[in-house]
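Below are structures written as structure tokens.
Every read-out reported here was derived from the displayed coordinates using simple, explicitly stated rules and does not represent laboratory data. This structure is a prediction, so every number in the text was calculated from the model and none was measured. Cβ atoms are built from the backbone, for glycine too; each structure is taken alone.
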Structure P
Amino acid sequence: PHFVMALARKRPEALEHAAESLRSCREFMREVVEFRAELLEHATEDLRADSALVLAAVKSNGSALRFASPALRASRPFLLQAVHLNAAVLEECPEEFRAHRGFVLSAVQQSGVSLGFAAGALRGDRELVLA
């Protein structure tokens with residue numbers, strides 16, 4: 001694992017060729033995504049459904065959400081947690097959430113930056129702008 005981690009730090013694309021046993025190791029992948037969140041893409045399907053691992057990734061890079069499992073990307077409670085860690089996550093949320101006033105309000109109350117990632121129709125909403 002140490003050799004692969006060192007290699008991943010220098011050449012991140014090498015992780016896609018790592019053994020599945022490493023890409024399915026929660027501790028190894030946690031260290032990887034804390035270093036470079038977008039490498040979540042190379043985690044096994046099971047780990048891309050692991051909420052703690054995905055939250056660790058999106059905390060430093062909101063765009064890592066695109067590599068989360070479909071179930072996590074469809075989970076409002078999970079997405080709210082993610083947005084609270086990193087407002088930029090809203091940009092990667094499915095349109096149904098970016099267009100849902102209540103969801104966006106929760107995100108904007110956490111961080112006003114979130115409003116910039118809301119669906120266009122909500123960006124002019126007075127209550128959201130003032131939240």
Structure Q
Amino acid sequence: MIDRPETLVSIDPALLANCEEKRYVIVHCRNFTGGGAIRIWESTYLQDANGHRAKLLFAIGISTYPHWCFIEKANGYSYFTLIFESLPAVRAPFRLIEDIPEPGGFYSASTARNQSDVYHIELFCN
């Protein structure tokens with residue numbers, strides 16, 4: 001058996017204080033649409049059961065307001081991916097809410113958290 005040497009590493013506390021692990025919540029969305037254009041507003045967020053909000057950072061496969069896009073549909077569904085800030089480590093369920101000043105905003109049912117923070121959810125419209 002080979003003994004492993006003990007390695008000691010010293011990290012400057014000031015440098016360590018500036019280090020932060022970035023985590024994201026990835027939401028693969030599906031929405032039943034009868035046709036027409038679709039978009040997502042940047043005011044969309046995730047809200048957990050404790051009231052914490054995670055803002056939308058990136059939208060993949062869908063345009064953001066004010067631009068509209070046409071997404072190829074599969075069996076009447078549009079598919080796209082949204083990336084949000086991380087939610088707190090406490091694994092409270094969350095909902096997706098598109099907070100917009102007109103009818104037709106997206107929302108989701110409550111979704112249980114998992115360790116990977118990658119989800120597949122169905123969106124509905126107001």
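One of P, Q was used to compute helix-only ellipticity at 222 nm (-39500 (n - 2.57) for each DSSP H run of 4 or more, over all residues; to 500), and the answer was -13500. Which one was it?
P
Compute relative contact order in percent (Cα under 8 Å, 6 or more apart) for each of P, Q and report the one that scores greatest.
By relative contact order in percent (Cα under 8 Å, 6 or more apart), the leading structure of P, Q is Q.
4.0 is what came out when distance in nm of label points 7 Å out along Cα→Cβ at positions 11 and 43 was calculated for one structure; which of P, Q is it?
Comparing all candidates, it corresponds to Q.
Moving to a separate point now. Out of P, Q, which one gives -0.60, -0.75, -1.05 for log10 I(q)/I(0) by the Debye sum over Cα atoms at q = 0.16, 0.19, 0.27 Å⁻¹, for residues 59-98 alone as computed from the coordinates?
Numbers: P: -0.29, -0.41, -0.89; Q: -0.60, -0.75, -1.05.
The structure behind it is Q.
Upon calculation of distance in nm of label points 7 Å out along Cα→Cβ at positions 67 and 115 from the atomic coordinates, which of the structures P, Q produces 3.8? Don't skip to the answer; put the middle values down first.
Values: P: 3.3; Q: 3.8.
Of the options listed, only Q reproduces it.
Still on this structure, I have one more. To which of P, Q does the computed value 32, 13, 10 (semi-axes √(5λ) of the Cα gyration tensor in Å) belong?
It traces back to P.
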